[in-house]
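Structures follow.
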Structure I
Amino acid sequence: MDGRSSAQWGRRHKQPQASSLVPALVLAIALTAALVAYAWLGVSSSVPSAYMDEIFHIPQAKKYCQGRFTEWDPMITTLPGLYLASYILLAPWIAIVGADAACTVASLRAVNLFFALANGALIFLCLRLASQARHALHSSASSHADPTRRRFLAIQTLGISLFPLLFFFDFLYYTDGGSLCFVLLCYALALRESSLSSALAGACAVLLRQSNIVWVAFAAAVMLAQRVAVNVPRRAYSESPIAVTQAAVRVVRANLKVYIRLSLPYVLVGLLFLAFIVWNGSIVVGDKTHHQSRVHAVQVFYFALFALVFSWPVLLQFSLLDARQLVRRWQHDSMLRHFLRVTLVLGACVAGLWTVHHFTFAHDYLLSDNRHYTFYIWRRWYMRYEWGKYLLVPAYLAAFWFMWRRLRNDGNSLVWIALWAGATSLTIVPAPLIEFRYFVVPFMLYRLHLRPTLQEAVMEVLFFALVNAITLYLFLSRSFEWPSEPGVPQRFMW
């Protein structure tokens, strides 16, 4: 964007004033708690028995409540972090009424209410810390231009907390809420350069989902990159990328012992994880047959389109303004620039088509379970139309472009974007199953580093609330039955 459009965008980022951030935090968490608790009550009354993956998680959690820590269901593929957390949180209640009465379906689901509240506070904190990191790198930016310094932060926190893939599983006994909680805690502590505490939180995140080891490494890398960046002389940034790189190398050499000390806790977590893989023979525990890793490169395309769909409220206004500027620039550019742009776009399309052709797979679970929305997306588009998967390539590329432009415009460094993109790829590309829940952590970190206007944030809250209302209605009121299981209601879910 040129100077004029940047100025227009900056003026739109002026936000309401507030004397304190504490009331904003309390308001955001209170609203989130009320909405999640209301949904939890509705689900607990309508679906009192274990449903879907809960049929594995809840019996295993009850074994832990009873102190039977050595018993394990071989169908469970994640480490026991969720059950240990449940045991710790419910321990006082277990001591009073006993394990059977304390660890009911409703009370175990309520564990995720705790994680939902914790996630609200951590979202709030991460927004502030990401803002401070941007200001450290762009010290000339005016303080009023960052919405995370104002009461407007409560609207952002509420909106992000209502992210449908997170909200839906806040009232079921799944690992998603706890997994995200410890990843965000790990990341927030890393941004504060509390490496030991961050690594401990990261270890807890891995106990809930093994793939979180990638996000532990991401948090460590961001912490180190941030520390290097703020110590690079300001004049280097005004010269060239080569000057910045040379200055960064000098900073690392001069402070090598400090960086090693900061890295050691994360290295220890990584070594322990490697020891676990060697001992277990795989990253997966339990049922390894249906969870074998493969190169599923199209997952990054699915994620890009997923992120575009769920972040359109905070992308649309900027993207329209940016598109107008690109059209004006196109009209005044030389033929050589036109040729290079067209060649780049065509090359990207060819690469995308090749990737889609060679790396599009359908897992057995995707085709056999009609309770998930992904089943209908796959059957009604990818399987129905032979060329359907190829027709979406321009949409995938457009999604990458819009996300890239907004992340850069909102002050995120090339290093941060590269680290985030690499970590996202490492977590989702090996996954053979298309599962939207795998996208929660990368999407949340991406969203935390955007700076929407007040109008965009309000649109996001309304959009997420509408999606949540629809999915809850479908889950609770539009049940159906399988001929093989008459009398047992099946429900639509993410």
Structure II
Amino acid sequence: MTDVGKLTHPDVEDPPQPEQRSTAHYVLVTVAVMLMMEATVFSAVMFTNILHNMIPPFTPGQLPWIVTITFLVGSALQPLAGKLSDVFGYKRLFLAAAVLFLAGSLLGALTSSFPMMMVARVLQASVIAMPGVNYAFFREYLPKRMVPIVIGLSATGIGVAVAIGPIISGALVGSFSYHSVFWFCFLYMLALAPVLYFGVPDIGRRSKRRIDVGGAFLLTVGIGMLLFGFTQSSSKGWTSAGTLVPFAIAVLSFVGFVILENGLPEPLIDMKLLASPALRTSLLIALFASVPASSSGFLIPQMLESHAGGGVSYGMGMSSFHAGLFGLFTGVVTMICGPLGGYLCRRYSPRLVVLTCSVIGVVASVVIALAHDHLWQYAISMMLFGVASGFYYAGTVNLVIEAVPPRLTGVSGGLQATTSALTSGAAPVLATVVLALYVVGGAGSAYAGKGYTYVFLGAAVFGVIAVVLSLFMRHGRAQATGGAAVTD
């Protein structure tokens, strides 16, 4: 068994304890960082419910990648972001991510080219890479008593974005084009950048550390080729060169990544970290428990906006705006259950919270898989997904914080966020592969209800795995301490 507390980096100094400030000061700083987290969610949820409005200029086969590419790149960059915060500090990294996001939003607002759209979404992925850094900042700067609750409150921020993001994007495409959503993202970050500059203290470790760009590249290529291979399989077959070649490149990339990481003194992902049962199990739970909610965020807007008839029984014929309004069921409940989950982590245990999250995610997936012909059925399942989402962000992050010492929070938190972002990126692609087997409209414009049933039942299976892991996990059974119980 590996003790993560013994993993050291000689060039990294543990930071001095920040000077104690008033509660009001901590609240204002927390709000500034949470506004940054809003951009993370906006970059995802504001596009999932308007994808059909992007035809033309894009094709149905290209649409999932507009969502997936952002999560794909963001998930690969999250461990790298943790290392960059060690080198440059939190504030500089927040500002750098803001600048890249601004550039991506501006490019997306001005282009109708699919390759340039991919570049725009890659640049916007800079904020997807930041959750682990955000959590590390909270742990380092805030009083320990506040950390579990603030982690839960971060889910409230996510819930706000989940609630209002689709409404805003739906209203924008209803009056303008999809370009207006990128303009909104641009103006949001333009207003937020000064808040980050003046509101976030310049803290963080300063060290001379090597940045493992090669590891980040191999990880990105491996995940990307794996997902691309799945998309090719539906049209070209599993044994075609178009499918097997991407899979082969993915395998070679993953093998090269492991070899490279084991040979570097300062790897992107320290494999010794994953040898810790507490952290390894926490990350596996974070991976599997995120599948139900990630799938619902992509699929339910499609179902609500489809029109009934011609083999489609589930369609509600909603506009993007009205589908966004209906999404308030998920967003509002997430807002409530985030801080509630943080409180339960501190009052009882993070393990209890993630177990509850996993069970509710399974129930929600089964409900929408078997019953999706009436609006009230959508409402029930979406509220359940909201509970699962709020508890997910509170529980999984607190599990990771309680598993590692302070100096490893950035990297370990990045790994947790990587698993969530990877699932969010893979879900649209893999779901589309399954749905493509049940096309009832021309050019993949609609899918039979049976396809959605199978996808949601598949998501429920992943949730069951998370339930089993949570039941047998020894770690996380004590009350959350904000990391105070874990030392070097």
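What to note about this one:
- With P(r) over Cα pairs in 5 Å bins from 0, in percent, for residues 215-334 alone derived as 2, 8, 9, 9, 10, 13, 16, 14, 9, 6, 3, 1, 0, matching label from I, II: I
- Test item: helix-only ellipticity at 222 nm (-39500 (n - 2.57) for each DSSP H run of 4 or more, over all residues; to 500) calculated as -23000, pick one of I, II: I
- If P(r) over Cα pairs in 10 Å bins from 0, in percent is computed and equals 4, 21, 33, 28, 12, 2, 0, the structure in I, II: II
- Of the structures I, II, the one that 1.21 was derived from, the read-out being Cα Rg over 2.2 N^0.38 Å, for residues 31-118 alone: II
- Calculating relative contact order in percent (Cα under 8 Å, 6 or more apart) for structures I, II picks out II as the one with the greatest value.
- Of the structures I, II, the one that 13.0 was derived from, the read-out being mean count of other Cβ atoms within 10 Å over residues 255-262: I
- Given 9, 27, 31, 20, 9, 4, 1 for P(r) over Cα pairs in 10 Å bins from 0, in percent, for residues 87-262 alone, calculated: source structure among I, II: I
- Structure (I, II) behind the derived value 3.1 of distance in nm of label points 7 Å out along Cα→Cβ at positions 199 and 391: II
- With distance in nm of label points 7 Å out along Cα→Cβ at positions 135 and 295 derived as 2.3, matching label from I, II: II
- Comparison of I, II - label where distance in nm of label points 7 Å out along Cα→Cβ at positions 39 and 463 is highest: II
Quick note: the coordinates plus some simple rules give every number you see, no bench work behind them. Keep in mind that this is a model prediction, so the values were computed, not measured. Cβ atoms are built from the backbone, for glycine too; each structure is taken alone.
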